[in-house]
Structure 1
């Protein structure tokens, strides 16, 4: 990948991680000291929350994957193509910055991760369309040098991505479905299985996108991986959809098949020559991935789901996915692109250990919230120490992300 483009991807991605983490620290402080909302008014807790969520998802989580997509679509030595891709990255970040201004101003749909509303609603779809146009133009320019199979794969991905901007714009509308749907009983086993298998497919594509060399026997491992994914997709297709109860054994069993992807994905990725700088990030990502799969299936079980749904246990699970697994994978991707997060082992372990402490504090809050809701909302003595632990862990994670960004800017 072009070195300037790799540096741009790292800068944009890590800058949004730092920004989103800074907002996260503020939110944690407001939970511990609610009186701080007064001096901040009208920019209180509810105004800041969309920035933390959307900047993490569309900024930090998305941009390393966009870097992998650029590495796959663009010719390695094409400086002109790299320049246009950097313009598209700038447009993406501009959309996120303007979106943040709109959310702070109270212009939001109220839907998680679909807060784009009013004048900001078309911003990210337009940035997505620009990026798609850049990638499409590069594939068209390379159509003769790419083999038939390689060209077909890229065209198929481009066709699939073509619908994303319009779908995002449409789904952000208030008339599509309500922010809180009283008719929904929550995610079904089939829906959770399908969305997670989509992530597995992306993870399976990454070694090819990054151009990683395959070890001996990796071709057979790849066939095993993709055939297993086909079986899993068949299980998803045959599962009940819609309002299937989480008490249904078929739903529990279908979701439980995801546990097989803990070893399968690890074995598959070990068949490729990841750069040395990526390896600790990749190992951390798989560690969090195993915990994510196991805890996700456990919290879906009857009796457990009813107890912990909409508590801090659910918040802990979301942070396990984003701050644990996805962040570690993002570090591995940036390293594979040639711009590993900086700060060395100290920043790496600060993030990983602080993330673990953050998850423990959140889970403890959720357990306490379930056992003593009146005490939790009344601010009993046990609540403040856990909120303080959450804030301290978040501050350490913020410090680690700053160290990562500092080196990316050089």
Structure 2
């Protein structure tokens, strides 16, 4: 190691370690060793190796991959606290296992060989600086290839005093606890909204909801009408132009693509045409088995362009928010009208012919207002969650020295 590397200390250090010795660095093979224990009775849970949750039992994430009994016999045992080098470690770091189980023999399992804090490395292996270091030391990695133990061994890993490792791990674990609690709060709100929608919209084949606001309890049943009476197509095509925001769909709605990528990810081949979506217009992915509808509401005031796979339409009579929720509520029913085999397609013309139960405008607005108030809560809590995540990411950048720069 160079003299510069020997002097590495984190930008942010806990008070009890200020002025203490610099962090030591050790090669990967001095800290971890490869383990290939296949002694099991195939009665342990099969682990899925994921970038966002680490190694978790497949049953917990509904991971459906069929493995034969014969192949399972060759699986490796993973202990709590082990790390796994996965196919995409060079993209997302090395995965941590909080479970005992078995995994495919294709993975490399790492186990500590000296006294270190597991969680310290759980966080370090997910830092941008480690992934950058991983890619810097391993050239030529491409999809289909895996980081080898030999390559991992050449990487320098931080090894501060045991007590400082524990302090860093405890700090980041406490933020993870906040993130988990906040995620659960959002999940409860979403479940509450889903339950309300089941009550506020009629069940399939019925024309009156189970729950109506007091002022509509004596009102007539909802009218069964083709969606085409309420919507009309908006058709304007465009090639990529600077005055339009490039939009993409997300689970929560339309987003500016540049906010999630370094650029708009537009290539010359892609630049063959887009659908324009103005404010207060709706869209959905026409080619999908998982139909979702999106409303250009959060981006009110922004005209965007989106893939031609997304037909654009607007509500010509009725309440925008109500129809977004209506179509979302019956998305599974709507999806039955899709055609195709390997990839189903739902055209806008077919969507217009689908009949759904629709109330009068005043009841539409009342339902929309109710659901919108819950959406506002979900959005506020989601922003809070993102704040926690950003805070954690910023801390991780400062709690670990940048060994990549230190070796340049």
Structure 3
């Protein structure tokens, strides 16, 4: 799917958020995992997005962002954010992965269902020894988490996640290769012709956020990248710089630990006592990534930012689509604060590093959303937990 700045939308039909076939078949697994009633899926097929089909593209050259959705999800997973970015002069290309995405329609209306066998392989992650320690244990030092990482990675290799991560990264890079050669279907020529590949970047959520990590590590064309609450499923980024500016956005770690207790992944004793609020000198889920093992700061800036009171599903459109039915898996932050904060952070990051616009990133966003946005100070964290 491609979103691009339009010159004129007069006479163009609004795109539904999901086609009815996608709504009825593609999102069932996602709704179940997010603890939402599957009966509401039909309503998604009646929602209109802010996008228009077949509109003429605006004059100019625009930086293209390659988006990767989360596991079991679909290319529209962060459509509201994509539309926001496009309104600021960016092209968004959302890549689907046949039989591995949550279900989607091809341009010729062929429906590609999700291979449900993959779900069991993904959920096997919860049983990997060291999973909570390496990613979520804010009480352990960074050295302790690093020491546990090899055993954790060994366990993750028994799941489907490494294969999916690398395959999806290869899919994305394959698409960019064809984009750079002009070898794209007719329906994609509008976006391809206006894409400024000298400013190409990647971003994604959950599994897609980790895929973004691999893309930035392996594709020298990537100018920047953003990971929304993705984990670590292979060894490549451990102890390595990402190579360009990077934005690592994560959930409220204190809420995550409570959720892991509810899922039976860790015990209440392992979770510790009362909830400790996230702080600028606290650790995040992604502190083992994007840095050198010798503790020398990376040459390109890595922004580590958390949002208070948000959990994993809060980073997707679910929080917007069902504001009156927000599941516990999305957290408790009000959606009227959460979504603008995410849009401001992501747009400000890419404006700073792709268009050169002076947005005082990230301090301006932190000031505007100081009730929920926490900027992590890596030097302060190292003094506390190193």
Requested in this report: Can you spot which of 1, 2, 3 the value 13.2, 38 was calculated from, given it is Rg and Dmax of the Cα atoms in Å, for residues 134-173 alone?
Outcome: 3
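Taking distance in nm of label points 7 Å out along Cα→Cβ at positions 254 and 310 as the criterion, which structure among 1, 2, 3 has the greatest value? Working shown, then result.
Numbers: 1: 2.4; 2: 0.6; 3: 1.8.
Of structures 1, 2, 3, the maximum of distance in nm of label points 7 Å out along Cα→Cβ at positions 254 and 310 occurs in 1.
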Query raised in the report: Which structure, out of 1, 2, 3, was P(r) over Cα pairs in 10 Å bins from 0, in percent derived from, given a value of 5, 24, 36, 26, 8, 1, 0?
Result: 3
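Only the coordinates and a few stated rules stand behind these numbers; no lab work does. No experiment lies behind these values; they were computed from the predicted model shown. Cβ atoms are built from the backbone, for glycine too; each structure is taken alone.
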